[in-house]
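See the structures that follow.
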Structure I
Amino acid sequence: MLRTANEIAQSYKRSALKPGDLVCSIGPSFGKVMVVPDALDGANLTQGTARIAVASKNSPRFVFWFLRSSQSMAQWESSVGGATFRSLNLGPLAETSLPLPPKDEQAAIASFLDGETSKIDALIAEQERLIELLKEKRQATISHAVTKGLNPIAPMKESGIEWLGQIPAHWRLLRAKTASVFSTSGPRGWSDRLGAGEDMFVQSGDLVDGKVDFAEVARVAAGSEAEAIRTRLEMGDVLVCITGAKTGNVALCVSKPPRAAYINQHLCLLRPNIELLEGAFASAVLRSDLGCRYFELSQYGLKQGLSLDDVRNAPVPVPPLGEQKRILEFVDSTERQVNSLVSESRRAVELLVERRGALISGVVTGQIDVRETSMRGLG
């Protein structure tokens, strides 16, 4: 954790924490609450958090659970209203209204919620872990298909790349530039054109789940000069993010853009030679473990991002076109099956989160009476 000098800490004794205090975030992501553990005795706060010292006649954990309820959040949301900068001020936080049963009942309620929400949290964690395992299975299955093929007894040959290993003997191993008719990066200096026209300007954030998403794409006045013509996007093109936080992200332009679309300077465009390579197959290869490993190694050390040549030199196993189509059918089927299971798990998480929220709100307001259950547990 961050440290500060003792003389500075002495100036802020009022906000020094004690075990059992509550800390609540009051910045843009307001409403996150925690109970201070013994290990943070004497720690202090940033300006985006507030200390709540619960009176001794009340249970800190009961107050904690109420502040996590929908009733509490509704009060805070009403105080924020339509403010441009959404943050919770200390005044509305201090004025939060809450029901206070006797302290022993507060303790019983808190104990009940500690136990029940921990069970729900465990179920949520299981579903989230399942989602990760499904994603790993999807990646491994697709990676194997586009680098080893679908025939488990096909003769193999060494690829010459240590971390790729063998590929089917009848496949070719090409560089992306050799299997493409065209490659380029986006134009520089178009920032002053943004919002000035109706043409689409595709950026790294528009590469979503392996596809170019035009739903919220920026607008630009592209013009008709060579730079615009060179960077215009077509169906079947493959885009690779070459700078920024999403470096290495790959997406396919699966359909004709709704209107003229161009790429920005943070993207590289590959236009595969359709006599050699399906755009969808090239995209799948560059998104596979092979492509991910290559892009990671290309950025090794102090290098920031990828160069255009890095993308052009990416290794691409190339089976015959008919086999590419069969592999892509298998890939599509795998993605549909796994994505369906992932969606089911995500829905299960949503339902569990809703159930947890309803339980907290119902118990802390007395709509759900847990006194007998809790008292038996405490006894």
Structure II
Amino acid sequence: MTRISGFVALASCALFQACVTGVIPPEPTKLVPISGGQFLFGSTEVCVDAGKVSCEQAWTDNNLAGLPKVWPTVLVNVDAFSIDEHEVTNIQYRYCVDMGTCQAPKSPGPKGFEDYYSATAYENFPVMAISQAQAEVYCKFVDRKLPTELQWERVAAGPFTDQASKRSSAISNGDSSLQNCDKTVAMALCAGDSQPKAAMGSADDFVIENGQKIWDLAGNVSEWVSGAYAEDLTCEKPLLPSGCDCFARSDWAGVENCFLNPCAECNSAGDSCFSQCRPEGGAQYFDLKGLPRCLRYTELKQADVLIQSTGSDRPVRGGNFLTGTDNLCTARTTDRSRKFAAGQFEPTIGFRCVKNQAP
């Protein structure tokens, strides 16, 4: 990224609301248009990291310990929007701080990069160690917003209405799996080290929308998205009674009944009852009905309706430069497992912005 001058600098001053004497504003990030329409949000696939167990293992052991939770998918309609082609960089964020609008990161940088935020060598690297609220302030500063979870996943996983077609990986436009990632991708598993890269510094960490590349949705830094975290975001209310939550059971001897005989409320709900680990036809455990999770949405929903505004935790999407074999599932385009307390910051989390209209 280059610094700008002359007429373009004046235009950028207007975009950034004002200019500080002697400080030339950095170029705003290029926006990539994202088509609106229907897409399937979420995934019912159980992703198994190190230390976790599969559905089959949970059935065999009659024990749910280590089995990751999954939730139903929901077909949503999302309005067209535009998204930053890369994560917000140190030099971009630093200008907002110099303007007196943004607060400096809570930490100078990750371990081994103590001058990460201030050093010229890292000015085009993604900013990190800021809270969700700080990210929101910056996006407003450039007349943009933090993406919602649904917008982020629409970009990362693609405009598909069935689970099989969705990109599970944002590497090489979904053509490469996370396990077979190229060493240029800024994830520990891929690169063989634990270091961030400059924005757009990976040759393979990208997806393509409207013929343009959007970078670093798999690695580099994880990204804040807007709203509050809700584990059951894709569930219709009311949820099943607490007695139906097999994950909350302490008596493992009763777990088999969870697989075989979901609670009455779930049985009476028919197809709207979502059961995790329900086997496909011909499976060894063909008589198992699965673990009751919640009542699913059965009709098309407008994406914004699902966003939660209240709650103590905040959602984060995507992997980062520390992602390895023990937490690889967090780098999936559909993973919703990560949450942090409001106001919390991490030296692995950054962000990008969106604009709810075409550029």
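Work out the source of 26.7 here, i.e. which of I, II gives that when mean projected area of the Cα convex hull in nm² is computed. The correct label is I.
Looking across I, II, the calculation of distance in nm of label points 7 Å out along Cα→Cβ at positions 298 and 314 that yields 0.6 traces back to I.
Calculated for structures I, II, FRET efficiency 1/(1 + (r/R0)^6) of positions 42 and 266 (r between Cβ atoms, R0 = 41 Å, to 0.05) is largest in II. Comparing FRET efficiency 1/(1 + (r/R0)^6) of positions 114 and 322 (r between Cβ atoms, R0 = 41 Å, to 0.05) across structures I, II, the highest value is found for II. Could you figure out which one of I, II the value -13500 for helix-only ellipticity at 222 nm (-39500 (n - 2.57) for each DSSP H run of 4 or more, over all residues; to 500) was computed from? Here the read-out was taken from I. Largest in volume of the Cα convex hull per residue in Å³, for residues 106-289 alone among the labelled structures I, II is structure II. Looking across I, II, the calculation of semi-axes √(5λ) of the Cα gyration tensor in Å, for residues 210-273 alone that yields 17, 14, 13 traces back to I. For the set I, II, ranking by distance in nm of label points 7 Å out along Cα→Cβ at positions 26 and 154 places I highest.
Structures I, II were shown, and relative contact order in percent (Cα under 8 Å, 6 or more apart) at 25 was computed from II.
Read-outs: derived from the displayed coordinates by stated rules, not from any lab. Everything numeric here is computed off the predicted structure, so don't read it as measured data. Cβ atoms are built from the backbone, for glycine too; each structure is taken alone.
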